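Enquirer: Below, each structure is written out as structure tokens.
None of the figures in this text is laboratory data; all of them are computed from the coordinates on show. Quick caveat: nothing in here was measured; it's all calculated off a predicted structure. Cβ atoms are built from the backbone, for glycine too; each structure is taken alone.
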Structure 1
Amino acid sequence: MKQKLRTLDSLELLSFQNQKAKYPSHYHDTYCISLIKKGVLLENELIATSGKIIISHPYEIHENNSLENISFSTYYVSQDVINFISPFNHTIFQSKIIENPLLFNRLNNLQHFINDKQDEKTFINQLNKAFNQIIFQLTTNYGGRNPNNVENESYIIQNLKSHISDNLNTKLSIIELAKIVSMDKFQFIRWFKFNIGLTPFQYIMLKRVEYGKSLIKQGFPIVDAALDSGFYDQSNFSNYFKKYIGMSPSLYKQSCNIFQDSNSL
């Protein structure tokens, strides 16, 4: 189940119950704070067991798997929210796996509070207060300033990413992309994977899914989101969406209109 709250910069909460987790290499533009409630989650070389918190940073390439059925919940928290609450600019967590039963229980209880929401105004005020306290404790105790933020990324990579983002609804040719950086096709694929962590094809498909997801958030019909983000039909879009997001576009769309908070961060 996924919930999107129109507060705290559209905080999202994803919950899986007794399912196998298998996600290919990907990234998110948010911090991902996951609570492992049952089983073992594998993320790259890390192993997060029941009762642990595992954190992924924005744009950090990671792959998730589980060897057996697992139950977990993930908070997707925007960079702006973390930077607003955290005492550090561009917060990074040196230890991505955190064992803190008190913080785990507070985040778990917050999920129950979200599920049991009642009066909207009271709910949003209490949610903002509780979430701010938890994130401040988490970043203060386990966070630090990230010296390698996106501002240090080379102009060539930034320019290439911008070109891809501006042309997602067109047919992006690997050969044409390679020409932008004066490389042949195979040099470019190796260079791209080394610098970005994904192949050009993986990166483009993930960006298309992200853009389609943002259109669904804005209320666009799924078929329009599919075509406008560069997929040739809704079925193709749905397959990649489920592969990277963990649920179908239609289920995601149902979760996108829960609360409106004009005073959110």
Structure 2
Amino acid sequence: MKGSDTEVNLAVVLAEHFYKVNNDHSLAISGGGSGLGIASLLNGQADIANSSRPLTGEEKTLFKVRNIDLKTIVFAEDATAFIVHNNFPVDSIDVHTLATILSGACKTWQPVTGLPVPVNIYGRQSNSGTHSFVRNKLAIQFSREAKEMNGNAQIMEGIKADESGIGYVGAGYIIHDSKGKQAVKVLRITERIGKQAVSPLDEKAINEQRYFFQRPLYQFVRSTSWNKVVPFINFEKSSAGQDIIRASGYYIIQ
């Protein structure tokens, strides 16, 4: 199983509990981004690709050309959290302002905090599903000055040390990393000025589809691997699996 860094911690926890009742199975898990997972699936280097985005048209064509049939599973809902240093003087931000910040159109925090300090952006590499998700939701191209980090952990470490920094990570990652959660501030997001700001950690808001940056999490499985992986898929869908998903900071949309 390869792919999304948003899903990798959850996949590891699910696998650990799966082994307890299915010790005759083995499962190797790695991250690297949704694009890497999908490429590994295409090249026969993975049975399951974890992805925080749907397949692109180009990817669908590649699977079709190679006569590879896939099964698609939506197993959880995630919210992308925007994080800043704990000392950051603002608790929320509107979508339009966020777009101007991340695109580089606004290079200082003056419009947000009143302080003319430079904005330092901590983002993901272009093969990341979260990178694509945020870019598409905001309809922007990221600033060329944005730092491209390898995963959630690097972004968290960068923000902890940078009072002018802003980054984005999976909300589930923050909840799973309790020490990290205490070291950063999670911004509440409002779709426009004057509208209620919503936290990605607010389960009720997520279930009501009120958070702007929420999305389904996917698993793509080669049909030829289905019989091999279906015990794990069934475990994810079981009540025990669903409890683990919720406890890890992800959501089950009813």
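Enquirer: Comparing 1, 2, where is distance in nm of label points 7 Å out along Cα→Cβ at positions 43 and 163 highest?
Expert: Once distance in nm of label points 7 Å out along Cα→Cβ at positions 43 and 163 is tallied for 1, 2, the winner is 2.
Enquirer: Where does the value 15.2 come from, among 1, 2, when mean count of other Cβ atoms within 10 Å over residues 19-26 is the thing being computed?
Expert: 1
Enquirer: Given a computed value of 3.2 for distance in nm of label points 7 Å out along Cα→Cβ at positions 27 and 227, which structure among 1, 2 does it belong to?
Expert: It must be structure 1, since only it matches.
Enquirer: Moving to a separate point now. For which of 1, 2 does relative contact order in percent (Cα under 8 Å, 6 or more apart), calculated from the coordinates, equal 21?
Expert: Structure of origin is 1.
Enquirer: Using distance in nm of label points 7 Å out along Cα→Cβ at positions 211 and 243, single out the structure from 1, 2 with the greatest value.
Expert: 2
Enquirer: Work out the source of 12, 44, 34, 7, 3, 0 here, i.e. which of 1, 2 gives that when P(r) over Cα pairs in 10 Å bins from 0, in percent, for residues 67-202 alone is computed.
Expert: 2
Enquirer: Comparing distance in nm of label points 7 Å out along Cα→Cβ at positions 83 and 99 across 1, 2, which structure shows the greatest value?
Expert: Largest calculated value belongs to 1.
Enquirer: Now for a different question. For Cα extents along the principal axes in Å, the calculated result is 54, 40, 39, so let me know which of 1, 2 that is.
Expert: The structure behind it is 1.
Enquirer: If helix-only ellipticity at 222 nm (-39500 (n - 2.57) for each DSSP H run of 4 or more, over all residues; to 500) is calculated from each of 1, 2, which structure is the one that comes out at -11500?
Expert: Value -11500 for helix-only ellipticity at 222 nm (-39500 (n - 2.57) for each DSSP H run of 4 or more, over all residues; to 500) corresponds to 2 out of 1, 2.
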